[in-house]
Structure P
Amino acid sequence: MGEAISTPTNTPGTPGTSEVLRATGVDLSYGSTPAVRDAHLTLARGEIAAITGASGSGKSSLLYCLAGVLPPARGEVRFEGRAYGELDDEDISALRRERFGFVFQYGELLPELTIEENTALPLRLAGTRKRPALKAAAEVLDRLGIADLRERRPSQVSGGQSQRVAVARALVHQPAVVFADEPTGSLDSANAATVLKEFLGLARSQDTAVLLVTHDANVAAQADRNYTMADGVLAAKGASA
């Protein structure tokens, strides 16, 4: 069994005051096809960073390397100073379950669970008892303005509502980092703007760092730091205005 992953409580503060994630010289290939080439990236506590690029540029592949889902062929990723290479499979799974949150383009809610149960899932998987987990889920759903949906099933809510639930699920356990892969890509512009504002507002209030992968310049404009990616090469653009 690997060493336990500690889970400190996040205390809201000033973004950028404490580094949580660092990638150094990360390469990833699929067979003989390079997907990520010598990527370097840092992410601080409470910081919002965005990676933009065309489809197939490697941005999602890099995100999954940073989240510990795909191991890099070369280079290293560190979370709170600890290299992923120092962790075994159990440690990496615990890290993703307890310290990270995820938002995907289409929400990926479990159809057999209620909205409240979907939201509480990270807490339940981490061992929180049902009642306090559902209470925490109800609170974050309320903060996102959808507490009245908690007894519904995913098939009974709209796309915008479903994506708010995905955001609630990603943040309910107050993770250190949320990885968001095209989080508004399935929404119309009005819903996208609303969901993004609520998502980033709640993340900032919890001092949770967010790494966004997007093709939408309007989404990237909300970030504190921007990167671009083309042909697997990541380039920093610096802080957004």
Structure Q
Amino acid sequence: MAIRCFVLDDEPLATNLLQDYISRLPDLELVGISNSPSQALGTLQQMMVDVIFLDIQMPRLTGFDLLRPLSYRPKVIFTTAFREYALESYEFDVVDFLVKPISFERFLQSIGKLYRFSAVPFTQPEVQEQPNTTRDYQYFKVDKEMVRLYLDDILWIESLKDYVRIHTVSGSLVSYLRISYLEEKLPPNRFIRIHKSFIVALNHVQAVSATYIRVNNVEIPIGRIYKAKLDEILQKK
């Protein structure tokens, strides 16, 4: 399920930039955007969102003033040019504090924190199956926990710079790891890197073309420099 985002900043250039950044990530859905804090307050009272990208110093109503009367507490990523607000901002359910100008790389770090702070994708089911000790597994750090993943449940792994999103048969999670580390850590007879941003599990490959691999009905691109190694491995299968 996509994360529902709302952007509020009195500067149109700032909202346009964040709108562009959000559009680049398929797991984020922009459900509202505003340059008026008073109008945004009315909208947010009627429409629940998961996260607000929120400026602090705005005319008539500050970002803090907007959050206090809300009947629910969304996650908050503050976006401001004023560092002195950082301490006060932690009165709220703050995920990150972005100081303008905001680069896409710094924005991605905030999204990584957002995934780690969001309990829903990583909640363990109440009824746990007994671990099958014959299945290979590894532990991955997710938020403040070490989560066990069985290797045969992993479909593919996607790089988010300093983080990775691990897609499994039961959903996805984000861990603070570099994809190059996992490339070395995972067994090479079961996983292969096919792109600078993707590792796939060979036992879940449905089809292969000259430009992509299909896993779980998702087409994942093949990088030019990885194609020869992929062809060599597939010929041995």
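Okay, here's what the table says:
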{"read-out": "Distance in nm of label points 7 Å out along Cα→Cβ at positions 55 and 223 - structure with the largest value, from P, Q", "value": "Q"}
{"read-out": "For Rg/Rh (Cα atoms, Kirkwood Rh) computed as 1.04, the structure of P, Q it came from", "value": "Q"}
{"read-out": "Structure (P, Q) behind the derived value -10000 of helix-only ellipticity at 222 nm (-39500 (n - 2.57) for each DSSP H run of 4 or more, over all residues; to 500)", "value": "P"}
{"read-out": "Comparison of P, Q by relative contact order in percent (Cα under 8 Å, 6 or more apart) - largest value held by", "value": "P"}
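A short reminder: the numbers here are calculations on the coordinates, not readings from a lab. Everything numeric in this text was worked out from a predicted model, so none of it was measured. Cβ atoms are built from the backbone, for glycine too; each structure is taken alone.
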